[in-house]
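> The structures come next, written out as structure tokens.
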Structure P
Amino acid sequence: MKYPESFLKLVEDFKKFPGIGKKTAERLALYTISTIEKNQIDAFSQHLVEAKQNISHCPVCGTLMESHCPICEDLNRERNTIMVVSEDKDVFVLERNPIYHGLYHVLGGSIDFSRGIGPEDLNIESLFQRLNGIEEIILSLAGTVEGELTAQYLKELLKPKGIKVSRIAYGIPVGADLSFADDHTLELALNNRQKYE
């Protein structure tokens, strides 16, 4: 059986989302066509257009914003600490748990020479324009090769500035069994151990 052309186009659109393969895209397309009402589809498509038109990146910190930046304009935030993250999603993850109250800086990725992404492709220059009054930079980058390379690069650039540079710790998640941890995670957990008080 040959699928209708409109259905195939919809499948291709769903496949553009991260983590969505052909089978999942087909299920989503079938669900969209057979279950969702036309008025809901109209509203969804309008929301997509509005989000693309209205959402941009803050020119200071790189966080997603509409008319103003919710992070930069929050006067209750600590102004002497900046947490550097790779992507917008990292800010959302960290903000779900209100333990950090400082500022953020979104790099827009990590250094990855295999994909042609160098330091000049990241939002690094604007970070150095924000260092006045900053006492600590917290590097909250992934424990991947790319994240480590980016963290090392930033650490070397920040060293002459006399600002404390720290890195979030990695290791065994709370409640996890040691037998499920890989060698790299165990190594990080041991290297980042703290005094038990």
Structure Q
Amino acid sequence: MAKGLIGEKLGMAHIFNNEGKMVTVTVLRVGPCFVSQVKTAANDGYDAVQLAFDDAKEKNLSKAEVGHLKKANIGPKQHLAEFEGFDAATLGSEVKLSDVFTLNDTVKVSGTSKGKGTQGVVKRHGFAGGPKGHGSRFQRHPGSIGSNTTPGRVFKGLKMGGRTGNVQSTVRNLKVVKIEEESNLVFVSGSVPGRDRSIVTIEKIG
């Protein structure tokens, strides 16, 4: 079966582990997911399973999406994602939390980071800025970015102000601290990308 699932980030919390130590965790609602497509090396060039997560209204999907999901006979779903590294999967079958994850698994979680809009170099890149005393005209500015007459242009790739966040991000080597199968909840150590209620993928490492 697939080594990953699609989930929803619910928020962060503190729990106590078996040693009585407080652990900061992120709570994820993971699955149940349904196999919407099985890809093989013979037909697609690689082996993978496509999973579908979270019910949707049919009117909110395109005709192509509705037709694709009807082939698997699983009904309208909002989110699809592919996962490699699986033993066997049947089209339309349900993949539960307990089928993939156990306590103390090492996982990686991918999602879209929080968007912070257009930011300056201090917030975006951690620049120190200049003196903050009266009369200083250099505080949160990037400083000089030009060169001499040769080459007489600004080099590409300089750290400057711009859009911050809202990019695909992955955090690795998180531990599964607690599992509540009845509620489809997974508690992973540390923080994961994205705002609350955002969609993430969680995969086993190793």
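Values quoted throughout were computed directly from the atomic coordinates according to the rules given, and no laboratory measurement underlies them. The shown structure was predicted, so the numbers you read here are calculated from the model rather than taken from an experiment. Cβ atoms are built from the backbone, for glycine too; each structure is taken alone.
> Assign the value 13, calculated as relative contact order in percent (Cα under 8 Å, 6 or more apart), to the correct structure from P, Q.
P
> I would also like to ask the following. I have 3.5 for distance in nm of label points 7 Å out along Cα→Cβ at positions 17 and 81, calculated from one of the structures P, Q. Which structure is it?
Working: P: 3.5; Q: 2.4.
The correct label is P.
> Consider the structures P, Q: one of them gives -2000 for helix-only ellipticity at 222 nm (-39500 (n - 2.57) for each DSSP H run of 4 or more, over all residues; to 500) as calculated from the coordinates. Say which.
Values: P: -12000; Q: -2000.
Source structure for this number: Q.
> Moving on. To which of P, Q does the computed value 0.35 (FRET efficiency 1/(1 + (r/R0)^6) of positions 73 and 185 (r between Cβ atoms, R0 = 25 Å, to 0.05)) belong?
The value was obtained from structure Q.
> Out of P, Q, which one gives 1.00 for FRET efficiency 1/(1 + (r/R0)^6) of positions 137 and 153 (r between Cβ atoms, R0 = 25 Å, to 0.05) as computed from the coordinates?
Among P, Q, the structure yielding 1.00 for FRET efficiency 1/(1 + (r/R0)^6) of positions 137 and 153 (r between Cβ atoms, R0 = 25 Å, to 0.05) is P.
> Something else: Determine which structure produced the value -0.45, -0.66, -0.82, -1.03 for log10 I(q)/I(0) by the Debye sum over Cα atoms at q = 0.17, 0.21, 0.24, 0.31 Å⁻¹, for residues 9-48 alone, calculated from the coordinates; the candidates are P, Q. Each step should come with its number before you reach the end.
Numbers: P: -0.45, -0.66, -0.82, -1.03; Q: -0.64, -0.73, -0.83, -0.97.
Going through each structure in turn, the value belongs to P.
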